[in-house]
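Scrolling down, you'll hit the structures one after another.
Bear in mind that the values in this text are calculations on the coordinates, not laboratory data. The structure presented is a predicted model; accordingly, all values stated were derived computationally and were not measured. Cβ atoms are built from the backbone, for glycine too; each structure is taken alone.
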Structure I
Amino acid sequence: MTFDKPVPGPHQQPVQGFVRGRDDGQRIDLPNWSMLVKVTTGDTLGRLTVLEGRMTPHLTGAPAHVHEGHDETFIVLEGRMRFRVGDHFRTAVPGETVFASRHLVHGFSNPFDDPARYLAILTPSGYEEYFVKLAQYIARTGAMPAHDQTRALMAQHDTVLAPSIPDIV
């Protein structure tokens with residue numbers, strides 16, 4: 001359902017509203033990790049993306065990385081997730097919010113025994129295309145990309161892998 005209103009000028013934020021159902025959105029499937037893009041780049045003229053992620057138990061998730069072009073906010077909805085933000089690690093539980101600005105090392109995983117579900121808010125939008133390309137690569141090859149391939153794919157989206165540091169859970 002949408003509530004659109006004409007907007008004067010081609011570069012202004014559209015005046016609109018919509019409701020996407022629980023299972024609606026652009027689906028991105030990775031091994032043991034799925035995402036639904038609930039608010040897209042096109043919905044906001046690139047200002048914001050909202051996606052819902054689901055991770056199976058014991059999933060390594062996103063390795064430590066740094067974005068040059070966007071900030072990320074995560075809200076844990078179900079289960080627990082382990083986050084690295086800077087040089088610190090933290091387990092986040094339902095209702096907690098984790099923020100990582102651009103230029104800050106971060107990563108996340110689900111090393112626990114239960115599935116996890118979260119919302120991610122990307123500002124500005126666009127990084128969801130990394131996940132689309134990653135899913136396409138996996139569908140084409142049947143495997144996750146090697147370290148150098150991951151680095152190259154992230155570079156296309158102004159992101160670099162960061163050195164890992166030990167996490168004592």
Structure II
Amino acid sequence: MNLDDIPLASLCVLDTNVLLYAEQAISHQAQRLLRRCSTGDLTCILPQTAWQELTHRLMLAEAMMLGSVSGLNAARKLARQPEVIKKLGLYRDKIQSLVSLGLGFEPCLREDFFDGAFHFQEKYGLLTNDSVILSTAVRIGADILISADAVFQQVKEISVAMPSDVHL
């Protein structure tokens with residue numbers, strides 16, 4: 001299912017990449033999805049893991065855009081520059097904008113990580129963040145998991161929607 005086909009009033013759990021594709025204008029479907037979330041047509045939740053990953057990636061992107069870090073190990077380079085980090089703010093504004101749109105926050109519970117995530121790693125070969133996002137989505141009874149990661153197509157526990165307009 002693509003993002004435009006998600007039924008009205010669905011409870012959706014979003015993966016980080018969909019938000020990045022919307023922010024970078026890589027996926028118009030992802031942008032429309034966020035508009036639907038903001039109007040209340042959909043209930044969109046980000047697990048804590050996705051919020052953390054998104055914030056980290058936007059922080060790094062801002063530091064790279066400003067020329068403060070570059071190349072390999074950008075996170076390590078940025079970690080050595082606390083004065084640069086203190087001056088970054090665009091990434092926080094972007095995160096606050098998503099909160100203002102009405103995107104929800106679902107904390108990662110102990111069972112999401114130690115039970116569900118490990119189970120899904122063994123069953124599907126998912127990376128840690130992906131398995132925690134899936135575990136959280138299943139625990140809260142979400143209707144749809146939204147991601148651009150093809151690995152989720154094999155998941156049986158929840159319906160998956162992916163942007164069909166991403167061609168990287």
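Looking across I, II, the calculation of relative contact order in percent (Cα under 8 Å, 6 or more apart) that yields 23 traces back to I. For which of the structures I, II does the calculation of helix-only ellipticity at 222 nm (-39500 (n - 2.57) for each DSSP H run of 4 or more, over all residues; to 500) return -4500? Here the read-out was taken from I.
In this comparison of I, II, the computed figure 0.80 for FRET efficiency 1/(1 + (r/R0)^6) of positions 27 and 155 (r between Cβ atoms, R0 = 25 Å, to 0.05) is attributed to II. Each of structures I, II was scored by distance in nm of label points 7 Å out along Cα→Cβ at positions 43 and 147; the highest score is held by I.
Which one of I, II has distance in nm of label points 7 Å out along Cα→Cβ at positions 99 and 131, as calculated from the coordinates, equal to 2.1? The read-out was computed on structure I. Comparing mean count of other Cβ atoms within 10 Å over residues 35-42 across structures I, II, the highest figure comes from I.
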